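The data blocks that follow each hold one structure.
Read-outs: derived from the displayed coordinates by stated rules, not from any lab. Not measured: the values here are computed from a predicted model.
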Structure P
Amino acid sequence: MDAITRKRYVRLQWRTLIILMIGYICYYFLRKNFSAAIPAMEATLGFSKVQLGLFLTLNGIVYGLSRMVNGLLADRYSKRLLMGTGLLLSCIINLAICFSPSLNGFFHLLDGEGKATLGLVYLIGSLWVLNGYVHGMGYPPCSSLMAHWFRPSELATKQSIWNASHSIGAGVVIALCGWILSRFGYGAWNLCFIVPAAISFAGSILLFTTLRDDPSAYGLPPVEEFDREVRSAQAGQDKETAGGSVVSGPETDVQLTGEHYKTFIARMVFRNPVIWGISVSNFCVYVIRFTILEWGTSFLTQYKGLDIARAASIVAASELIGGVLGTIAAGWLTDRFFQSKTLRTSALFIFGATLSFAGFWLIPSGTSWIWSAVLIVASAFFIYGPQALLGISCSQYATKWAAGSANGVCGIFGYAATVISGIGFGWLAEHPGMGWNAVFIVAIAFGLIGAAILFSYWKSPANGYEKAHRILDEFHQK
């Protein structure tokens, strides 16, 4: 591979990364708009916290299951079509939610005071659960594409940059919805669905027309060969680094089919204890993450007494400042100081997130809102480290051939956390004698559990490629 081809390879890597970021930002436009609209839907339609929490819980559970199903599909079929179709379907669902009250003439969806009947509750709830499934078509193609396009030794840094799309998308849409509700009032809650849908439609067209599944679509060799070329150019030799990121050999370009594929997935994912440990930790991470993201505007207004515009601004800042910086910092620290050992950085970051969130809870009432903002942003900074890195860990330990499947398992655990952060926290916040204090205590407890699990993997290797190649060697010998 000559220097011109190597430069082209790098250029196309960045092109793919940017397209994936734009696409996933659009996914978040159609996912976290619901959270931003919660206070308005409570006030305007009369939804209760338990009902809203139930929507969030069912959405999360279905999303996690969808990530598992679509993770298996992403490892076998077109990632471009899978991701683009999911975003397009989500646009349609969000538009349906926006216009659902207008169907009152055909169905009894609103009572005499304009409040939601159970019919509207079931309709919007069902649409949001369906939205959870189609959103599961977004993450698996991204994790698989990143593993196919980027070398394992740089994957933590590059995928952390991509992972900033979570925070950018959530932060921008929360700020946008906060501005809409502040400018036009709570009665304009439906704009929180139609405006993001209109923007994201353009994003779906971008994915369909510009995304490519792997380097071979451009006539380029697989990433393993590119890795060897880079190492040879930098070190004057072709060998594996101390981190053990890639093993050279013809088997790196193997195509897994039939029983070999099933056996490989079983051993690298379903019978891999590291993947299960990562997944349980991911559950704990998502409890804290969703406490801030899903209920942030609610507990800042109701527990800390802030107005909706300031509360939305703080949650947006936690995503755009804390989330983006934390994600990128975690990836850089992992590759720079921890030899691509993602679980070490994840352990330190979730512990930091737990301490920051505890600090927010414990600051005395009457303290300036600035301290609340600083601690919420700090919590987001630290929680988005493991949120990004645990997905990368799945790609690293399951290898590129099973990255989608491993991330599907991890995703089920992450979004099963909505049982706690959704209906569980909705019930606690609304229950007499419990309230937001109980919510914070439970979230902090899960944070400590997640940190303990991750610290137990401190001495684990950086990835699972050595194990994968032993399995591939067994296949060749049969």
Structure Q
Amino acid sequence: MNTMSVPPHAPVSGVETRTIDMVPERERHGSPRSQFTLWFGANLQITAVVDGALAIIFGVDAMTAIMGLLIGNILGGAVMALHSAQGPRMGLPQMISSRVQFGVKGAALPLILVIVMYLGFAATGTVLSGQAINSMFGVTAPAFGIVVFGSLTAIVATAGYRLIHQLGKIASIVGIFGWLFLAYQLFRQYDVSAAFGHTAFSVPTLLLAISLSAGWQLTFAPYVADYSRYLPSHTPAASTFWTTFLGTALGAQIAMTFGVLVAAVSGAAFLKNQVGFMGGLAGPGAAVVIYLVIVMGKLTVNCLNAYGGFMSMLTTVSAFNHRTRVSPLARMLFIVGFVAVSMVIALAASADFLNNFKNFVLLLLAVFVPWSAVNLVDYYLVSKERVDIPALYDSQGRYGSYNWIALGCYVLGIVVQIPFLAQKMYTGPFTKMLGGADISWIVSLIVTALVYYPLAKKTMKVPAGMIFPAADVPGVKTSTKPADTTLRGARCTG
């Protein structure tokens, strides 16, 4: 069996050395509170503002938009937080756990799509951040801000887990004061009450708003456990869930609600130049500070994208070369290469940012809902937190190379959405009957879960308990259920 290599204890500070291997108990640290600040800071940022504004741009009334966005943030945030709760239990990045369901090599299919997602979000975020940096320094060439922002992203992502969490704390504090000030300026300069009541309530427009925010939240799911995997294994799952859920849902809802109000009262002024509008709203004396707030928020989430992109690339490659670690130089080159590609995309996509972003979010929703359904159904209902971790790195082991049942359910979950899609290039027949509402993600979530569960229940080779690498058994000293923890197949009595 090809098992994970366990490197020496990493230093408390400095560049992270762990990649897709399990984090041993001796290196676990932190508290669930860090999940709140990380996800609050990552959501309280300008791209979430733009996402909220999209609801108005596509014809939703302000009140309906706020209600729909709230529902979507609650539903999508709950699913996303369920993935986060897996981190402390397994000590693994999110996508490596997909090998349980899809097989060691089969997991490459959703992984490739995950990498595309990270690149897309990194590129769209770099567009806005580049504009903010250019405004701060009075530069007009788009490449300047994009290169500066990309360089900052590469540095923080290379340093890794600890610095990313510290950045999340700073971004949360900076974001609260910055966006509160912008909200004050918005209410002072515009008649915000006039934004309401222009369009009658309709179910299709409500569903559109729900889809925008639910899609936003669900796209975090493939990497959310990456940032909870260093928590001690005895961390209660409920604590990880609620701190992640509240951080992501509150941060996103605040930003998206602001986006609804801005788009409703400003119209074309905001659409023409999102970053420039924010600077003008703040006023000459405070504009530079607001640009800094924008960059801080975007840097936090962009580092998540670069870090997650690196982990996903390594997870994909390691399925075929059987390596679980790379050298520090290779790690840095992976991250720099990812950031460089995202910058190239950013330069190409900036001309039609809003339209590209809307279609990008809805497209991602179509491919990640069925993955999320398969992963969560298996972890909580089939495997029930019993995972053979060494087998995740061995294509000849318990999970094999490919799990065709899971892959088939995943493809089915994508296909069943086609009649319900509302995309720029294609609108499904049922979408037209529903007045343009895109409920494809709801259909996919339900169908994928209902089809996958009975098939997985019959075919999955679930171990009697969690199986850890021989070098580290998390939670043995603190576990209240020693019979549920196994060590390379041997029952651990604690």
Structure R
Amino acid sequence: MSAADDDSLFVYDEVAYPTPVLPAQTPSRMRSACIAFGYEPKACDTASMLEIGCGDGFNLIGCAAAEPAGRYVGFDLSTAAIGRGQEMLALSGLTNVDLHPGDITAYPKTGERFDYIVSHGVYGWVPEFVREALLDLVAARLAPGGVAMVSYDALPAAAPKVALNRFLRERTAHLVGPEAQLREAYRLVGILAAPQHAGSRLKPMLDLLTKELPHFEPAYFFHDFLAEHYAPASMQDFAAAAARRGLRAIGDAGMTDLFSGDLDDEARALIAAAGDDYAERAHLLDMLRGAMMFRRTFLVREDAPPPLSARGLKDLSYVFLGGSETGSDERGPYTKYTEGEETYLIVREPDERAIMAALDEAEPNELSFAELVARTGLSEDAVERFLARAVAVKLVVAQASPQPFVVVPGERPVAAPLIRTMMGVGNWAITLRHARLVTEPEPTRLFLTLCDGTRTRAELAAEMSARFDTDVTLALVEAAIADLGPRRVFSA
């Protein structure tokens, strides 16, 4: 994301990077994570955000749609990507977003300061002088009390990927064009994976790649594994680079640094010796676990950090979107709550089961801390202790802004304007809690565009019947609303 040295096509113009939808990058999730780490940035509703290297800006546009009183600015070196974002902005009618081309190394260091700054997937994939310029820009444009989030592949876990990136680049450099390079890289991954010994340090990554390659977007693999510049950073080195600019690392958007229950007593003692030095604790955790491949580090100004959080987790709302199963072992009965394939928490204590049961019953609606206390009858301390654990292992999601959606809309359903816009031109959209909603069937896409608050449910049925020359009953409309409501598409 630095200026090209010649007139050749910028690689991100030649191969468009897949549009990311990153919930952890929204002001609501950033603020909730910072509060969990003990800091309280500005409230989301009127905050400003700058995204450095925003690509097509769709992620920023999704944030702006959820917080219409906020201000959102993004820039990227790829003029093609910015052009796509500007087209979507024009269609959406959003007026609180500014997308423009820009070079990190030349971007003005003076001007508006922002409450939130984000830079996703840039720092480790650019030359060193651009990494330096990126941190300089964060330091210059972060408002007092603001928070920045910079993501990067992290050492030591990313060390095998460094070797694989170099190997694939060296053996595809002679080929002309991304398609030829990708074909050869895929072939080489297959060759490398087959003979790896059980103790190979490359084997886990190659096994993952061979499993996931059929699902990878080619452009993602191209920019990640065939990147010209790839330099993962240790937490220690990244924090030191930030400190030289008056910035302090205070936490990670993943929040796993809040949890040490997987460590033995000696490891926890090593962590405890780090005291209040977050960067040192996080570095130790990376060395102890060896599994943190990707970090999303929060930075604040040393001279003007956000105020300390007085109420902490008590000011947030919570949601659990996974599943559960019951069982029993030698320790007695338990409930296993899962989110995705890898995240789970085994709950045995009655108090903890009561909290998870309340969240499970409310899903996909979110419950405030006060509502959880009221529904469970537990003390605030008991609820807070468990939530800190559940949030740290990524089972429960914490939000710092009010729920912007309804699961059951009124007689005249209103899908969010950005969802209607995106469904009008494609097959996916960003929901009101910043998730990717993909729908291939044309009737579903059309139905969402028609939910603009001007039609009753019966009128929606009549309009759908006329458009498709078939009988779309009111019962079918009700079923569609019941299916779409939990996906957080209808405005509150």
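Please state which of the structures P, Q, R yields 130 when volume of the Cα convex hull per residue in Å³ is computed from it.
Q
Quick one: helix-only ellipticity at 222 nm (-39500 (n - 2.57) for each DSSP H run of 4 or more, over all residues; to 500) came out at -25000 when computed from one of P, Q, R, so which one is it?
Numbers: P: -25000; Q: -21000; R: -12000.
Structure of origin is P.
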